[in-house]
1. State the single structure among 1, 2 that was used to calculate mean count of other Cβ atoms within 10 Å over residues 34-41, giving 15.8.
2. Rank structures 1, 2 by mean count of other Cβ atoms within 10 Å over residues 114-121 and report only the one at the top, that is, the highest.
3. Given a computed value of 34, 16, 15 for semi-axes √(5λ) of the Cα gyration tensor in Å, for residues 74-257 alone, which structure among 1, 2 does it belong to?
4. Supply the structure label, taken from 1, 2, corresponding to helix-only ellipticity at 222 nm (-39500 (n - 2.57) for each DSSP H run of 4 or more, over all residues; to 500) with the calculated value -15500.
5. Can you spot which of 1, 2 the value 3.9 was calculated from, given it is distance in nm of label points 7 Å out along Cα→Cβ at positions 266 and 290?
6. For structures 1, 2, calculate relative contact order in percent (Cα under 8 Å, 6 or more apart) and state which one comes out highest.
7. Given a value of 29, 53, 13, 4, 1 for P(r) over Cα pairs in 20 Å bins from 0, in percent, point me to the structure among 1, 2 it was derived from.
8. Here distance in nm of label points 7 Å out along Cα→Cβ at positions 58 and 306 has been calculated and equals 4.1, so which of 1, 2 was it run on?
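Read-outs: derived from the displayed coordinates by stated rules, not from any lab. Remember, predicted model here, so these are calculated numbers, not experimental data. Cβ atoms are built from the backbone, for glycine too; each structure is taken alone.
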Structure 1
Amino acid sequence: MPYSAHPVPAEILMPVLSAVLAAALAATPPCVEPPPDPANTYDAPHTYAKLVRDYPGIRIASDALPPGVSKLADQVYAQYGARCLKLDVYRPQGERLPVVVLVHGGGWKAGYRSEFAPMAVRLAQQGYAAVTLSYRLSGEARYPAAVQDVQAALRWVREHAAELRLDPQRLALAGGSAGGQIASLAGVTGEGVQAVINIDGLSDFTSALALKHEDDPNKHPSSAGAWFGGRYAEQPALWREASPIQYVRPGMPAMLFIGSGQPRFSAGREEMMAKMAAAGVASDKLILQGTPHSFWLFDPWLQATVDASVVFLRQNLP
């Protein structure tokens, strides 16, 4: 699809893009995305019900599409036999758009890509294409499957950049909670990512703070233990390997850390920022004091998260 000097209206562009991508997938064997699991309750409504008593002013952030923002839904980016992994693309009008790939949270065992739809919409309003994706959770496939899935989604974005009018040279990863850790790890171990936003996600599984909660012997197993297939004493190499702090080096992507008022969820952040500074790599942080974990699902905190992210992205995806 040749580029035009004038933006094509979304109502014309998105059906054309859907047809192009459908044709590209026509030769692929059919696959399915599993239906929602009733036991998977890490979503905005369930989390709201848990938090509203202590935070009565919160509101579930809207994922409604505003004028000028379009959604290309349910694109298959990876397939394992009959198993589909899908993503959604939110984009404003424009050419060669910078891209932010958003990785949902849920303790590596739960969550849905719809968690980041509200943030994707708001990023699109600021001129960024935003991609939300589903990945294999720990009950289906242990570490490093989720990281490999995110990297596969990045490849899909690059491969379809021309059709979607994206700029594959301006690519960022972002995620919340487990998704923040996954996004960080995929960003620092892969190629072609210029910036990473870690929202309340671990940087070091082996830190004392992380081990206190993620290696708690009273949890059978802990969320991290289920992902790694064993406690720290049983799988120490995997716990280290999955820690983004292990990969600090000159030339790695710049990083923004956005944290809640719950320090346990961002264990290793300060140490990683110190190592990055020593390596000459830019990093910054925003701590939203007094907030619960999962703050990015709700207003008024989502807008502060988006605003900080946009400032950081404009500096690092020029």
Structure 2
Amino acid sequence: MKTFTKTVIAATAACFLAGTALAETTTLRIQTHYAPETPSGKLAQEFFDKVQTMSNNEIKIEPFYSSSVVKSVETFDAAATGILDCDMTGGAYQTGKNPAFQFVGDIMGGYDTPYQQLSWLYYGGGIEAAQQLYNKYDMQLIGWWIYGQESLASSKPIRNADDFKDWKFRSPPGMETKIFEKLGAKPIVMDFTEIFTALESGIIDGSDASGLANNVGLGLYDIVKHANYPGFHSMPSDHLACNKAVYDAMPEHHKVILNTAMESLALRTALTFEKKNAEAASMLRTKGVMLYDWSPADRQKFRDAAQATWPEFATTPEAKALVDSHLAYLTQLGLVN
């Protein structure tokens, strides 16, 4: 009996040691532009924790917040060249590399909700079209996390598209300036950090900054008392993209864990900000801020102007393929005339 017991113990120990030896590990250095104390930063940390737990710590993540290793716009290249392993910022930062990144970073005038935009990615042929773009630059797109439509801040009513005539506002560079010019607005490109002072001094009538809850955090509605909610003009897609060689070398079950956790992050992000923006809207109404919910017809005017601008940026084969894919899916959803 003793001999049998010793044999069983020895066999069990051997199996355990063999399993330990065979366990594969992956280490990922991931940079995000979000600060750890922001809602998005906290959601990112939840994602990191889930990946490590689901992999039984076979996947170890070293996070870098607030673009602490390289600038936000340099994160993609840092991951592609091995300084980092993954980029957790957004494709829109890479439009200078290829205008196609506009259509995976901030489509503008396309989808109404994060769920529609995510459905294009996962079920409308988006991931296949986008992956060709990312792979061209030695990167693998893992997925998106979308916090929802952004809202504008204004010192004047912005009830409909007609109110954009001669409306001076802070705009990020790129496609947005062209779209708003078509609607009669006067976009002024300036740094994000200059918005508060420009509104306070009256240099601009309004601003495109972020979502409603984030705008509240910036203090914009302490200065101006008009906003649109729900938003419609801009819905940035933050991404997780990893060095393709690093991704390809991962064990298959690690890839599945990473992709599954990313889908969870996408849903949690959309739900979190839907709640936070609704809370912000309720609070702003009690403080006398006017919130304008545009009619479908007026939203369509903006969408028409945006989609008329897309061809101006579809100047590479990758950009054209993405625009065609979006238009086909938007037609199915009834969002294109």
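1. 2
2. Going through 1, 2 one by one, mean count of other Cβ atoms within 10 Å over residues 114-121 peaks for structure 1.
3. Structure 2 accounts for this read-out.
4. For helix-only ellipticity at 222 nm (-39500 (n - 2.57) for each DSSP H run of 4 or more, over all residues; to 500), the value -15500 is produced by structure 2.
5. This value belongs to structure 2.
6. Checked 1, 2; max of relative contact order in percent (Cα under 8 Å, 6 or more apart) sits with 2.
7. The read-out was computed on structure 2.
8. Derived from 2, not from the others.
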